[in-house]
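In what follows, structures are represented as structure tokens.
Read the figures in this text as sums done on the coordinates, not as results from a lab. All values reported here derive from a predicted model rather than from experimental measurement. Cβ atoms are built from the backbone, for glycine too; each structure is taken alone.
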Structure P
Amino acid sequence: MLQTHIPILGFAAFSGTGKTTLLTQLIPILKNHKLRIGLIKHSHHNFEIDQPGKDSYRLRKAGALTVLLASKHRRAIITEIEPAQEPKLADQLQVIDQSNLDLILVEGFKAELFPKIEIHRPALNKPLIYPNDPNIIAVASDSPLELPKHLLGFDLNNPNMIADYILNQFLERKHD
């Protein structure tokens, strides 16, 4: 299991299942309960967060391995990973400032060892992840599933139910 100062909960699924959609529904609900949420998202794409023509982009392209862009509203750190390699969640947790957060939600990193809720849509014909991952603590699906007794089942279309679990069971367990 990963070592963090605060609780960490992942959302694991195959691409296109709806992880981001669910998280964009859950985060405002959790925020309304005064939780300060951090999020780490794994991407399989070579993404750019700064754009050609912007100073930060030009400075990075000139050879800076790390660029920190700061304003009175937000801060972004862009770090080139050389040589290119799959990111490890433990490394990302070392970078995120946990001091002002109550919970870190993680999208992806499904092969890593930490508590996760699996998102499953039977219509996509993808296999369930939980049989091969003992870190899956619940499955959220858009169709009823037969699950082992040790797994909770959630309606994927009811983010309030999932938020209630996070607030009243997952986080309470982490404070014991």
Structure Q
Amino acid sequence: MRPKRPTTVSVNRKYEGTRISLRVDTARFEDGPEFDREIVEHPGSVVLIPITDDGKVLLIRQYRQAAERFLLEASAGTREAGERPEVTAHRELQEEVGYRAGKLIPIGGSWVAPGYSTEYSYMYIATNLEPAPLPSDDGEDIVVEEVDFKDLHRLISTGELENQMSIAALLSAMHVYTNHIKG
């Protein structure tokens, strides 16, 4: 048996921002009471796992205002309106890590927080890296860190890596890289 899909009764827009918007959907199941769902509208994102020629993963460390702490993460960024995910991936890699990818390998994607957000994140492995930095976005102060593949599970299990988008992309990348790319 499949779960039922509710019917949207009304949509009330609460906030229109430059990166996100907020709406409240009023919905109901057949003959049931109405209920509200607060939805963050997001244009989508990409998350990148850059791998150097000697097999090191390039991660970034930066302060995250919402978490009120420094986080170790995979490079990621928000898609511009109508922008293809590959274009976002190439731009973000240059802005955050300072490299251009000779090869960009799609490895899937995931919903970031489907209980309240429309954000879908496309995941990529970036290889054949060449230095090609672009200026970083305003408000970003990023430090790039090289990590051995063998250390990724430890970083995740000890909580040093705690960004779920990064964890999902790293686990996918470890599988793809070790089984299909590295040989």
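Given structures P, Q, which gives the highest value for relative contact order in percent (Cα under 8 Å, 6 or more apart)?
When relative contact order in percent (Cα under 8 Å, 6 or more apart) is calculated for P, Q, structure P comes out on top.
Who wins on FRET efficiency 1/(1 + (r/R0)^6) of positions 13 and 101 (r between Cβ atoms, R0 = 25 Å, to 0.05) among P, Q, i.e. which is largest?
Sorting by FRET efficiency 1/(1 + (r/R0)^6) of positions 13 and 101 (r between Cβ atoms, R0 = 25 Å, to 0.05) in descending order puts P first.
Quick check on the output: -6000 is helix-only ellipticity at 222 nm (-39500 (n - 2.57) for each DSSP H run of 4 or more, over all residues; to 500), derived from one of P, Q. Which one produced it?
Among P, Q, the structure yielding -6000 for helix-only ellipticity at 222 nm (-39500 (n - 2.57) for each DSSP H run of 4 or more, over all residues; to 500) is P.
Ranked on distance in nm of label points 7 Å out along Cα→Cβ at positions 37 and 93, which label among P, Q comes first with the largest value?
Values: P: 2.0; Q: 3.5.
Result for distance in nm of label points 7 Å out along Cα→Cβ at positions 37 and 93 over P, Q: largest is Q.
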